[in-house]
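Input: structures, listed below.
Derivation of every value follows stated rules applied to the coordinates shown; laboratory data play no part. The structure presented is a predicted model; accordingly, all values stated were derived computationally and were not measured. Cβ atoms are built from the backbone, for glycine too; each structure is taken alone.
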Structure P
Amino acid sequence: MHTLIHEQLIQFYRGFRHDAHPMAIMCGVVGALSAFYPEVAEVRNPEQQLRACYRLIAKMPTLAAMAYKTSIGQPIIYPRNDLSYAENFLHMMFAVPSERYEVDPELARALEIIFILHLDHEQNASTSTVRTAGSSQANPFACVASGIAALWGPAHGGANEAVLKMLQEIQDMGGVEAIPRVLERARDRNDPFRLMGFGHRVYKTHDPRAKLMRQVTMRVLEKLHVKDPLLEIAMELERVALTDEYFIKRNLYPNVDYYSGIVLRALGIPVVSHGEKKDIVQRNATPSCGTFPSFL
């Protein structure tokens, strides 16, 4: 019941460039919630603090979807509380006022799994940042905005975006046939190239989330009848790397970010590059293959 945001906050979106990175927008609008709910920090009331948690969880999809709609010049879609969390997010992202939009339950379930797999599960950079800011008893919304800033980086929440960029570079180099050259560069300490989506600071062997993410990716692409050339490259790169002694000795296995970018772009969530021209389109059918931002 806290999915709506204050109407004045919507005006914030008009102040950003149309091609601004979604994470930059999210830092601003989530932090701005502090101005609408200042009582959370001023009154040390457990009920107020719990309500702030409800508001953060409920409003985050609304804020993220509004950032996307603003970037492509489409009208903002208000939340529907009769839908599930993932269904509501897909509805706000891809519905348009002029046409009826039906959320595919299988795609909503896939997105729900993706959300669960990305939930906080250890003391990572963004969690540490939020807790550090929170230790000063700052407004919870401002604390989470600081965590979003930490999450933005390519070594954290932006890792799946970095994986897509790497796979696209391999595609441009010749696709699957370029993989041996890519791995050779990855082994060279003097080469700045890094294999994105491999390794984890906590999981020293296989990331248990990666296997499930791979399955979700296959199901979604099959459901949408999408043949993504980057998936073929990702699967072959994984196969070759997992038989390479260099990567085996260093426990460099695919992590949850390795496949998540592919499935998210299949769902229609775009990668946003600064200055990239966007086509203003109305999307009422099942989301097709697009490209992806790190705000999820």
Structure Q
Amino acid sequence: MIDTGLKNKVAIVTGANHGMGAAIAVAFAKEGAKVCVHYFRSGAEAYDQISEEEKNKATVPGRAYYYKMQSKSADDVIKAIRDLGGQCMTLESDLSEPKNIPELFDKVENSLGPVDIVVNNAAYSKCDTFIPEDELKKQPQFVGQFPKATISVESHDAVFAVNSRAVALMMAEFAKRYIARKATRGRIINISSDGAFGYSENVSYYASKWSAESYTRGAAVELGPYGITVNVISPGAVNTGWLPLEREDELAKIYPLRRLGKPEDIADAVVFLASVQADWITGQVLFVNGGNRM
């Protein structure tokens, strides 16, 4: 058995009420880490706006199901961790509000202790595009279900506030506290996407992920001398409930491993980068995508 060196380490996992974040939080708990399960119910408003007929379909992957998952509390994740005998806390907080970030660290330190690991998994997505509104009306929705809109100040800023700015501020807050207490081993792991280099139909989302990757490389250089490694996990398509099953089967055929990802695939990679086995890895992008991008 490999000892990851994570026992009693304190980890913050953002966006952990469902999907990849939930799997990452549970995986850390299995390694003996103390976990803050952060979340924000970003899908609640969208879920409330869909029809009752569509809500009845929220038992299978698709738009209604995905919004429902985004609207959950973190109670199920907390139960799963405590069933393992793990120590954890939960906190709902909107990371697009900068003042919430130091408050998040304060509460984690008061409950679990100084933070050793930050996983920036929380993300916001609202499909925007460069196609004018009149032309968009002639096009199918994203993956057949999610509406698209022409890029605007509002769509750009809403996405970048969470996926780029919050990532940078979380890293800066962690570094400030870590250096002040003269810690010697820290980990930052940012969750990106293998479409971050540029992707259509959801342009601000992927551009914001590319921005976070650039922040990662800068932070790796600056924080390396203090013993902090900073890396990126770049997932391929992981069906956390957003992709209808018929589209999943179709998409899986173009992946060399002939399947899409599971949240646990990403969690395993995060645990590796957080472990002592990854002590000499920093500033890297690890593609966890079944061979979709090489």
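Here distance in nm of label points 7 Å out along Cα→Cβ at positions 179 and 267 is compared for structures P, Q. The highest value is that of Q. From which structure (P, Q) was Rg and Dmax of the Cα atoms in Å, for residues 11-130 alone calculated, if the value obtained is 15.8, 46? Matching structure: P.
Which structure, out of P, Q, was Cα extents along the principal axes in Å calculated from, if the result is 57, 47, 33? Considering all the candidates, the number was obtained from P.
Given 2.8 as the derived value for distance in nm of label points 7 Å out along Cα→Cβ at positions 35 and 67, which of the supplied structures P, Q does it correspond to? List each step's numbers first, then the result.
Details: P: 1.8; Q: 2.8.
Only one of P, Q returns 2.8 for distance in nm of label points 7 Å out along Cα→Cβ at positions 35 and 67, namely Q.
For the read-out helix-only ellipticity at 222 nm (-39500 (n - 2.57) for each DSSP H run of 4 or more, over all residues; to 500), a value of -12000 was computed from one structure; give its label from P, Q. Of the options listed, only Q reproduces it.
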